[in-house]
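Next up: some structures, all given as structure tokens.
No lab work stands behind these numbers, since they all come straight from the coordinates. As the structure is a prediction and not an experimental result, all values here were calculated from the model. Cβ atoms are built from the backbone, for glycine too; each structure is taken alone.
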Structure I
Amino acid sequence: MSLRRGRRRPGERVIEALLVVAAAVSVATTVGIVVALVEPTVEFFAEVGVVEFLTGDRWTPTLDPRSYGVLPLLTSTIISTFIAVAIAIPLGLGSAIYLAEYASGRTRKALKPLLEILAGIPTVVYGFFALFALNSVLRSIWPGTDQPDFQNILVASIVMGIMIVPTVASLSEDAMTAVPESLRAGAYALASSKMQVAVRVVLPAAVSGIVASFVLGLSRAIGETMIVTIAGGLSSDHIELNPLRAAATMTAFIANIGQGDVPVDSLDYRSIFAVGSLLFGFTFALNALSIRLVRRFREVYE
């Protein structure tokens, strides 16, 4: 029997061309983003030192005296991301374990689409839910003079974590479902319980996909805009470590200043691109870390 590849059909060439175009568009988009960020960022750092930008503890680009220390924005972004991930990872991984190892086929088919509906809700809806619904509950828990601000990082982070749950759960469940049944059968043959099989066999075997879901959720938390803009606040003049107070993240600042009130080509306008470049660097590093971890822990089964 000949193993030579037969003559290709016209439809295959069309599909191949479409795939090449899709890949080229993705690469071109990334290159376009980098090109759009480089020139204004370089012009910004021509007037503001990189050390001042990265180590300054006051961010007041539109107020006098003007300060361009990004630490207040960076601190708020880290706090909100940490809270969101601390909520999303346990809930998402727990949901994935239940769907992959405990739920029946009928239950899985019913619950997984319902879980993924959360991923389809517009983030602006999440933002208003955090501001007007969850914030009321939070303010009732802390009555008196020390109650949280109407806008605060905590409610924005909690809702952001809920928004990320479907991402972590869906990708982790897919990775766990892809683990061969022979591994489960061998563990059950050794008198392992369902929990032991899930935790000691399936989770280690699917760790590359699970880690990828964690990093993707982390990247989405860092880059989230509408929730932190609506519910987190726009105050960014000093470092705020209390999540019960309003504070602006990097994405919230970009959304606020990018509304058109700042003159184009001004230093304040270029600060948007400097913050955007820093944000791009964070997400790029996380994606690179994700690829490295997936390759490091990937399991190949025959």
Structure II
Amino acid sequence: MDLHLRDLRFFEIVAELGHLGRAAEQLGRTQPALTKCIQRLEQAVGGPLFERAGRGIRLTPVGQVLLTRARMLRNASQEALREVRDFNEGISGHVRIGSGPVAADHLLPELCSKALAGGRKITISIVIGPSWELRDRLREGQLDLLIGLTAEGDGELLSYPIIEDVVVVAASQTHPIFQRSRITLAALLQYPWALPNANIPSRQWLDQAFTSRGMSLPTVQVEAGSIPLLPRMVAKTDLLTFVSRHTLRLERSSTLKEVRLAATTLRRHLGVTCRKDGYLSPAAQQMLRILRADGRTLFGGEAPFNDA
């Protein structure tokens, strides 16, 4: 039995809302029509897709697998249409970019200016967020390019490193840590910290720097989802933090100072990432070429942000 993209789209909405009535209202269809849609899909896959959950419904394990594949099929069909439309209309096309919040301020204006130079017919949409969150959207085909942390070892993605990002411990110039003759990991644990949320990769790396040596975690007095907020907050306190060395040098050079310690120095790469087998419109290809050729200059010669 053939699967129809419309049935799969209706199935996605039902799965996302967990309620046939609300899905019918959103789609402008009747509940019996959606029920028949689900029944057709269940007949095709040979098993139930939903089960009762209170007043709503939830996906069965079979339904969860189908939802993942349905999204992949829908994205593939949309990419096929985009490719044919770009060819037919002879335009540069549309590009969807994911970027960290600070990179959006520092890098994207210059990148977009270069991409639009000469009156190119390019349209651009930008999604702001941490690299580790946007990577899933890239993998699902919702983004064309991701500017941020590279994704080495991911079989679905292809990263082009542009520059090294070094993340270090920092504190206000007057912090008592600088009065010590020797700075150690144990010494760092004697002071409170201002750190990004625990699900952010740089925070996880820092935590592991302590726990892997049999030490306790830092005492976090301030936790923030916005990494660019941390330097400003630490500048007026006796808190320690963990930020990009470039950010430390350029944005807070008069108030913050690096706490130099090899064990708490994180080195990683920033660059541009795309899907290995995904379609890139002419616009996306042009932006990828610009980033690979001029990325270091656009990054300011060094990494200007720490988005994760």
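Tabulated data
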read-out	value
Parent structure of the calculated result 2.2, given that distance in nm of label points 7 Å out along Cα→Cβ at positions 191 and 207 is the read-out and I, II the choices	II
For 1.7 (distance in nm of label points 7 Å out along Cα→Cβ at positions 95 and 127, calculated) the corresponding structure among I, II	II
Which of I, II leads on distance in nm of label points 7 Å out along Cα→Cβ at positions 63 and 159, largest value	II
Read-out distance in nm of label points 7 Å out along Cα→Cβ at positions 167 and 271, computed value 2.7, structure in I, II	I
For -21500 (helix-only ellipticity at 222 nm (-39500 (n - 2.57) for each DSSP H run of 4 or more, over all residues; to 500), calculated) the corresponding structure among I, II	I
When FRET efficiency 1/(1 + (r/R0)^6) of positions 23 and 263 (r between Cβ atoms, R0 = 41 Å, to 0.05) is computed for each of I, II, the largest belongs to	I
Which entry (I, II) yields the derived value 0.30 for FRET efficiency 1/(1 + (r/R0)^6) of positions 31 and 231 (r between Cβ atoms, R0 = 30 Å, to 0.05)	I
